[in-house]
1. Check the numbers for mean count of other Cβ atoms within 10 Å over residues 32-39 across P, Q and tell me which is largest.
2. When mean count of other Cβ atoms within 10 Å over residues 120-127 is calculated, the result is 14.2; to which of the structures P, Q does this value belong?
3. For the read-out relative contact order in percent (Cα under 8 Å, 6 or more apart), a value of 21 was computed from one structure; give its label from P, Q.
4. Supply the structure label, taken from P, Q, corresponding to Cα extents along the principal axes in Å, for residues 24-111 alone with the calculated value 49, 26, 22.
5. One of P, Q was used to calculate mean count of other Cβ atoms within 10 Å over residues 40-47, giving 14.4; which?
6. Comparing structures P, Q by FRET efficiency 1/(1 + (r/R0)^6) of positions 80 and 128 (r between Cβ atoms, R0 = 35 Å, to 0.05), which one has the largest value?
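Any read-out appearing in this document is the output of simple, stated calculations on the displayed coordinates, not a laboratory observation. Source: prediction; values computed, not measured. Cβ atoms are built from the backbone, for glycine too; each structure is taken alone.
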Structure P
Amino acid sequence: MRRKWVGGNWKMNGSRAMTSSLAGAIVEARINGVEVALFPPFPYLREACAACAGSRIGVGGQDLSEHESGAFTGEVSAAMLRDVGCTLVLAGHSERRQYHKETDQQVASKVSQALEHGLTPVLCVGETLDERDAGHTAAVVSRQLDEVVSCCGIEAFARIVIAYEPVWAIGTGRCASAEQAQEVHALLRSQLARDDARIAGSTRIVYGGSVKPGNAAELFAQPDIDGGLIGGAALQATDFLSICAAAG
């Protein structure tokens, strides 16, 4: 049985004091039965890693470079993330795809870099509202997933978490219904199963898109939803811990 996974993406929010306080509160809660990861902004990774040291809570970067090293001002490499204590990293978050025009190929290269340096990539896939309304959801998420399978191989998904995050449900207050989310999660799992049924059965596929304490339990009860990548609700310890409890 797949163990549930819940990640908190703080996006561009917080401060050193907030990071230490929020991460500390989550550590002190001693969450059981679910894997938990926190994704603070780059400047606060050190505080998060320090607060989570000795606990089961992982800390990850919100992005990474597709390059190993070199003249890429402003970027952060997988090796650097490992060096400060990270064990995970987001790749292909919808805001990176939308605002920074990251391509499927770039995202796949980032996943490859993460794997090469022993980080767990959280591969984000999802469609815009226009794509959903046009009936292109399956084609979009399948294309995004296929690029990583082609680049990294199906075996790599033993070390990858997939996050389905419909762009139209991020930061909007809207949330895909449990049935809508389950349909896409099942599609993603069946796509993996075409190459390896065992890998498909063990890969965690989590939902990200306005998950809150009030809807988490219904979402997480779906057979192919293995937890969540949480945005706004991750900025309040009480809300985030309630969501973790719903997954446990």
Structure Q
Amino acid sequence: MGFVMIIGAKSDIAKSLARKYADHGYDLYLAARNSSEMKDFASDIHIRSKKKVKCIELDILNRPSHQKFYDDLEEKPLGVITAVGYLGDQLKAQNEIGEAEKIIHTNFTGLVSILNIIAGDFEKRKSGFIIGISSVAGDRGRKSNYLYGASKAAFTTYLSGLRNRLFGSNITVLTVKPGYVATKMTQGMDLPKILTAQSDEAAEDILKAQLKGKDIIYTKWMWKWIAMIIRKIPERIFKGMSL
């Protein structure tokens, strides 16, 4: 069928997506920093699925390297999934601009850099799909993680514009807004079980949504309604809430 490229391929959701797309018949590019660390994982997928799985080095923060990274691919992908996420330290970011920049550049500007290049190629070919994993944290700013939320809000808006731009070129753009997901990033947090998805569950939701050509999904599904309620809380009330 051809390659699907997963950017940020070492994350738990990314690994679940890799397994599901390989099982669905796609070859894989697993792109991440220190990509050699994924060799055993890639080998396991290859043995189980008989699909090609290539680990490729990509630093999302090294924006000048992105054009060469994409140009050097032996075969251009049929679809791209971004699973990059950096929660960061909100308190540290309030006092140290370096931490704030790392949150913003990891979750937003680095992704814009690589997706601009990919979108231009897909547009010329008039085919392809893009999946961007954003977050419900971008639906409204909260004091506990508003820099992370702001970067995800910007990414959500970017994906909306990209979807509008590429619609006439037969390219789908799916925005994914996970709520709580049990991953390394949330390890140690006291998350409510009923609202927390496992990475395999989130990956299944994403694959189904992409195959159906959907534009936006929340995972778990109830986060759509939770986010809607939170957005409707008047600011005069919301600003005094402890969230």
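1. P
2. Considering all the candidates, the number was obtained from Q.
3. Only structure P yields this read-out.
4. Of the structures listed, the value fits Q.
5. The correct label is Q.
6. Greatest value across P, Q: structure Q.
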